[in-house]
Structure I
Amino acid sequence: MELFFQQVLNGLTLGGIYSLVALGLTLVYGILHVPNFAHGAFYMVGAFVSFHLMVAWGLNYWVAMAGAALCVAALATLAERLVFHPLRNASGLHPMIAAIGLLLFLEAGAQAIWGADFHRMPTPYGGMVEVAGVTAPVQRLLIIGAAFALMLALHRTATVPRWWASTPTASPC
């Protein structure tokens, strides 16, 4: 039974990570109206930048995460201006092909800079929690909690304005 609960925890962790990636992909699609196939590559660049900032420059975990977020935001802005914006009025296939090209470009760039080997990033959350024979790393619990919190926050911000708009007496306008 312990193995079952351990696998449930692993599934929740992986599902939380997938939901966070899907949340970002959905938000980008809602703005650009293009399925950005390079979305995962931006996550990869952020992970490698944070790894580099921690290992090569010796920065704190959270400072490296903020630096990686700024780097990815700048890279995404550059990609939007140089790749997606010129194709805004093109047919539906052209932006998708550009997104796949951007994906390949980012993957090749990361491989050229950091190599193709596996890298382990140091984490400040190395603690373990054990409940009823199930061992859970603190970092996994934080991932699960963050995924649920962001999904709830998105649900609240997406449904409350619609409720206000459909209820004349509750509308603030």
Structure II
Amino acid sequence: MTAFSTQLRQAMTRRGASRADIYRPLGACSTSVKQWLEGTVYPDHGTVVAIAEILSWPSLVEQSIRDRSGVCEGCGKPTLATRGSKPPRYCGDRCIRRLTDRQRRDAKRLQVVGVVARERDRLREAVAAFCSNCTLGEGICREEDCELRPVSPLPFVPLSRVSRRAA
């Protein structure tokens, strides 16, 4: 059950109205009113206005507007659905195009970032493997002039420091 269906049921009970009192003036069928009361189907906004007038229950229109109101994901402007109970995600085609263009650009950017990250990781692994082979398993870089020194994952310990510790 939805907030609208609860309010519709309440309005019909308070006014002593039956389904027929609703569907006959609207030219609708009994099944439609039953679905509105169950909350499985939401009447379009024009129908809600007509039901509110039949029952003299203006808060039905207010509830309908609350249920159908939203904010455009593209520009942030308010949106209002005229059919159904869910507010539209976008205020128009322009925002849909703008957002899908942005999503495409972001996806492409993420794809490039992913390629760069994979290449960076591959190069890091290659440097680590080279440095590990160079140190013969010591795990310490001793070559101050090594071209890989700025990117080597191994700590640098000059030979003079190591030989002083040994002495």
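No lab work stands behind these numbers, since they all come straight from the coordinates. These numbers were taken from a predicted model, which means no experiment stands behind them. Cβ atoms are built from the backbone, for glycine too; each structure is taken alone.
Computed values, structure above
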read-out	value
If Cα extents along the principal axes in Å is computed and equals 103, 36, 24, the structure in I, II	II
Answer label among I, II for the case where distance in nm of label points 7 Å out along Cα→Cβ at positions 37 and 61, calculated from the coordinates, equals 3.6	I
Origin of the derived value 12 (relative contact order in percent (Cα under 8 Å, 6 or more apart); candidates I, II)	II
For 17.0, 48 (Rg and Dmax of the Cα atoms in Å, for residues 101-140 alone, calculated) the corresponding structure among I, II	I
Structure responsible for -19500, with helix-only ellipticity at 222 nm (-39500 (n - 2.57) for each DSSP H run of 4 or more, over all residues; to 500) calculated and labels I, II on offer	II
Origin of the value 0.00, where FRET efficiency 1/(1 + (r/R0)^6) of positions 29 and 157 (r between Cβ atoms, R0 = 30 Å, to 0.05) was derived from one of I, II	II
